[in-house]
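Coordinate-derived values only; no laboratory data. Predicted model only: the values in this text are computed from it and were never measured. Cβ atoms are built from the backbone, for glycine too; each structure is taken alone.
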Structure 1
Amino acid sequence: MASYKEIVTKAIVGKGKKYFKNNYTLSTENNPTNVLGCWVINHKFKGYKSGDKVGVDGSYDVNIWYSYDNDSKTTVVNKKVDYNDLFNVRVKENADLSGDTDIIVRTLKQPNCVKVNIQDDGSINFNIEKELGVEIVGETKMKIAIEEDEEPWEEIEDEADDEVLNEIDESVDSDYIKETTDDQ
């Protein structure tokens, strides 16, 4: 009959994802004629526990390439975007978050510029979307079945029987080494 033991181990005790779409405005030195491109680079982030929620601090750089002077000149304008997002992550039942926990944040969808337009006042308005996934790793207990009865050891028998061993002993020439050294 099997008995049970408890093992304490680290495991994912909470997991969730969240989609974000944010709108930003950027002022330019020149009056833009057309937006030629927008890209997002240098995405960095770090997760932390904040009470019963998970926070993520991060940043990324937005580069917008635009033309001005009736499309005769171009330039790129940069903006660093900082963000702080909070997640309500559901924790699995019987999970103890009072001890040491690790927060793992993953980018499920990298920040991407989905819409850019020029406002009447000459500023550039743009939308950035991203999706983040968060995992909480904490201590948890598992019950496993333990088999108390140890399986018996198998007897290993040599393949050679007494007759084969006697034949080997009789065929060995004990003077072999002496004869070889006398001939030299």
Structure 2
Amino acid sequence: MPDQPSGPLWYLAQFKPNCHRIAERNLLRQGFGTFLPLVEETRRVRGRFVTRLQPLFSGYLMVSLEKRKGGWGAINSTYGVSRLVTLGPEPTPVPGELVRALMQRCDSDGKLLAPNVDELDDPDTRGLHPGDQVQLIKGPFADFVATVDSLAPDRRVWVLMELMGSQTRVAVPTAHLRAV
């Protein structure tokens, strides 16, 4: 059996509806590290377009703690948090590589940045169609399998991925995809 990492691991905490900032603030006050990746979302509100930062993973934020020190029970009783995601009796860590890759793609406020223009290859989406299965070969979601949702004219493909128990729509450069 491989050695368990001795440092802090990242776990998912489900927050109560519209309480991501409250949960994050209260976890930080207790000394837990948090990571809440955000994306800009534009919606029409009362006839006007309003852009807001919303969590990338709707309903979830990441919390770091050292498993061997315990203390994860305190997360479940934190104001704004519904529960720590578990598979079985103990919390299940999020893959560290996924967290590190997401952190590299975010600015200091947690906002997910657009990919660099030089990362994007010339799009060749002639072979892709909505509903096709693709594998992501680069970026924070490398090795994930997704379904093509739509093709965008700005050299991106929108894919649907199964993340944390729900489907998430993510824009991906065509160079990061391979047909399955």
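Suppose distance in nm of label points 7 Å out along Cα→Cβ at positions 17 and 89 works out to 3.4; of 1, 2, which structure was it derived from?
Attributed to the structure labelled 2.
Hey, FRET efficiency 1/(1 + (r/R0)^6) of positions 9 and 33 (r between Cβ atoms, R0 = 30 Å, to 0.05) derived from one of 1, 2 reads 1.00; which structure?
It traces back to 2.
If relative contact order in percent (Cα under 8 Å, 6 or more apart) is computed to be 32, which of 1, 2 is the source? Walk me through the numbers on the way to the answer.
Working: 1: 32; 2: 20.
Only one of 1, 2 returns 32 for relative contact order in percent (Cα under 8 Å, 6 or more apart), namely 1.
Where does the value 0.70 come from, among 1, 2, when FRET efficiency 1/(1 + (r/R0)^6) of positions 25 and 145 (r between Cβ atoms, R0 = 41 Å, to 0.05) is the thing being computed?
2
Matching task: 17.9, 58 is the computed value of Rg and Dmax of the Cα atoms in Å. Pick the structure from 1, 2.
Answer for the origin of the read-out: 2.
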